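What follows is a set of structures for review.
Read-outs throughout are calculated quantities, based only on the coordinates presented, and are distinct from any laboratory measurement. Remember, predicted model here, so these are calculated numbers, not experimental data. Cβ atoms are built from the backbone, for glycine too; each structure is taken alone.
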Structure I
Amino acid sequence: MTGTLLITNGTVLTLGEEGRVLRDAAVLCEDGRIRAIGLAGDFEGPFDRVVDAGGRVVMPGLINAHMHFYSTMVRGLGKAEPAADFRQVLDHLWWRLDKKLVGDDCYYSAMVPLIDAIRHGTTTLIDHHASPFAVEGSLDRIAEAVGKSGLRASLCYELSDRDGEEIASQGLAENARFIRKCSDEPDDRLRGLFGLHASFTLTDRTLERAAEAAADLGVGFHVHVAEALSDQAHCLDRFGVRVVERLHRLGILGKKTIAAHCVHVDAAEIDLLASTGTAVAHNPQSNMNNAVGIADIIEMSGRGVLVGLGTDAMTTNMLEEVRVALWAQHLGRDNPSVGFVEALSTLLAGNPRIASRYWTEGVGLLQEGGAADIIVVDYHPPTRFDETTLLGHVAFGLSQSTVDTTIVGGDVLMENRKLAIDVDEAEVAAMSRELSAALWDRF
């Protein structure tokens, strides 16, 4: 966006280290960044555009640290056989699906959740894609959808040896090509990571090739780690070490890498994640849906691991996901009094820190000079609302409220709950239904 935008007459939550709650406040944006934050009466126009928050909550756009756009078109599909364990979930559903995806499927399966993300105030998504028989150019189709939506996204292709050497080589090439494209054709809303499936579908040789390519490109990885206990069992049986240690030996861990799930990691692995600065993306709804367990984010956080929050495509509503993260810790520890700060912090503190590793614009925070990624939530607090009560209001109030306005880089993508982007939502859904019908026939 060029020009000035003033969001005024709101209760502003800055988040970040200071975590201020400012009443009757305003945020001035200029050329896609936040120029100033202060009292509503401090700002004098004219401005190119004014958004009146009407006393509602103004806060940073939310971030999803682990997403799979490509899963959209199985919604309602009943053809998969029942699964008795996680490996059968993959065999019966996801690995049957990804083999059938074509280019248009990749585009529309991204467009649908991107629209949904706008509606839920999720302004940045870190995605992980797989389409093994439509690898080449698949990330471009997703990037096209991201561009149409106006959101921020980091994309990668899921490298795996499960479909043979030729497709693995295509996955290596697609990651490298897209990452180079992001560098050669800079777009402040688009980033690339090097995608990996999981230890149990990757040979040492493929991981070595990926590590070499990523080092040359200066990027990190987005990889599934110890999601199910079977991943650890395979690694110990085949390689004689646990998953995190294997990935570390092969050069995969580090401050630019996201390790999704980490449900079954032990203390030594947690310490290795912490010492290497590797971020963990916790996905509680997916983990419970697949009956793989509950990641111990209390232990991880306590040992210095940067823990963020993803959804693994279960939803784009991060405020829904963070509540589940809290309930999961209560259940996992059999204690209703633990995990409150750790669970809420995955979304409010962890995700902005993770995003800051890929974007330098202060994504996930409201701060002067930072990205003008802002949402207005239709919430009027019924009790004291300040820095000391903020987490409680997020968990039990804001999470149950509706997003009214979504802004990314100073561009208004939704206002008064009406999309403001050049996309026909009904048309997108109709095309998705048409494509998914054909996909289900192929499935």
Structure II
Amino acid sequence: MNNDKIIRAINDATQGNQMYDSTKYPNKLENNFNFLPAKEPFKLTQNQKEEMLNIGNEICNYMDACIDLYHKNEEVRGLLDRGKPDRYKNVKEVKYLFLRPDLILTDKGFIICEIETSPFGLALAEVLNDAYGNLGHNPIISQNQLKNYMQQQTNKDGIIAYSNKVQAFKGQLDFLANQVFGNNNRHWESKNISVQQDRLTSDKEIYRAFYLNDQYNDEMVAKILNENHLHIPSETPQFEEKALLALIWDKRFVNFFKEQLGEAGFEFLRKAIPKTWIIGQEQYVDGGLPNGYLKSEDIGKIGKSKRKYVLKESGFNNNSSWGKGVHFLHKCGGNNASKLIKEAEEDTEHLYIIQEFKQPETVEMTYIDNNYVYNHKQVKIRVTPYFSYSDNKGELIAAKVTGCDISSELIHAGTGSINAPIDKDCIK
């Protein structure tokens, strides 16, 4: 297939909206998307496809169980409420339209490194799906599937509200407002509430495309949050914490999760979620810490080649998104690893987790380079499926694949990454 057709098809699918701010993500390609497009949709094996779809069902069941545990268990509630304003504590109702588990492809299947609820990347998944579908490919998501779902779950009129912090995603949020939430006699728009001077009207639904902790650095965000609006997703930062993945590894709750998820569901998720624990909760880690250690900072004593762990800021913190606050401890010296963990222990206002590192599989992807020529690169793969978390929980409503250079530990979309939709058909 002519590579110019791919460029044009993706540009057309963006409807003139830049997928990333070109000043933050500069690219030599003269297009609206600022990444390297794949030659064709990414094909999974049949086992990988089945595993990904199973993850959708099980991760929604897991979120339900975590919410139930939060309501029933005072210790869990105290942990997840840590550092949150009083107005967000002891929440009752939780509402998200979708869950997006970040899946890293390894030679033993997928591992879940975190669960996202934010819309960043959703527009890109839809653009890729439409563009390659219009070229005659057969993406796993059918045309208008995401649009139909979102329009069924939201009001006719609304605003996608975002802050200066996520300005680089303006084009994607404009696209979501105009092409996904809006259209079909619906009226949605996107607004930067950090600079918007007119007040948001309370009769419109507001989709929150900003982080709740932005209120500490942005007085306009704080002002909007203090007004009476119909917000979606719910203002429930407890369930936007990476620490949720640690609960299934807490020996106090093993029986609870087995009962809630069933034995098969529990074992499936324990295989998919790497061993994870909350710093300060080491005594409850099922199976204990490595080498029988009692303190997380002792991990610094492990030799570098075997120190396969990642320290992450969990959430409701400026450094808990987009790869900030993530430290690969096998890339640090032992003393520095212990120092980073000790600093996390001393921060009593936020949660931090340590997660076992699983080596991503390396695969080859073909892409269009900056000279508009097909090229090949060995990459690590992150699959980002979006699963419905309202009606028909666990149904796949959007998906994309990101291939990143093998020299990078972080697997994030950006100028140098290859992006593709997922093919409906599997590798034969």
Requested in this report: For relative contact order in percent (Cα under 8 Å, 6 or more apart), find whichever of I, II sits highest and give me its label.
Outcome: II
Requested in this report: Assuming 3.7 is distance in nm of label points 7 Å out along Cα→Cβ at positions 141 and 405 as calculated from a single structure, say which of I, II it is.
Outcome: I
Query - helix-only ellipticity at 222 nm (-39500 (n - 2.57) for each DSSP H run of 4 or more, over all residues; to 500) from the coordinates reads -8500; which among I, II - result: II
Report summary line: When FRET efficiency 1/(1 + (r/R0)^6) of positions 221 and 253 (r between Cβ atoms, R0 = 25 Å, to 0.05) is calculated for structures I, II, the one with the largest value is I
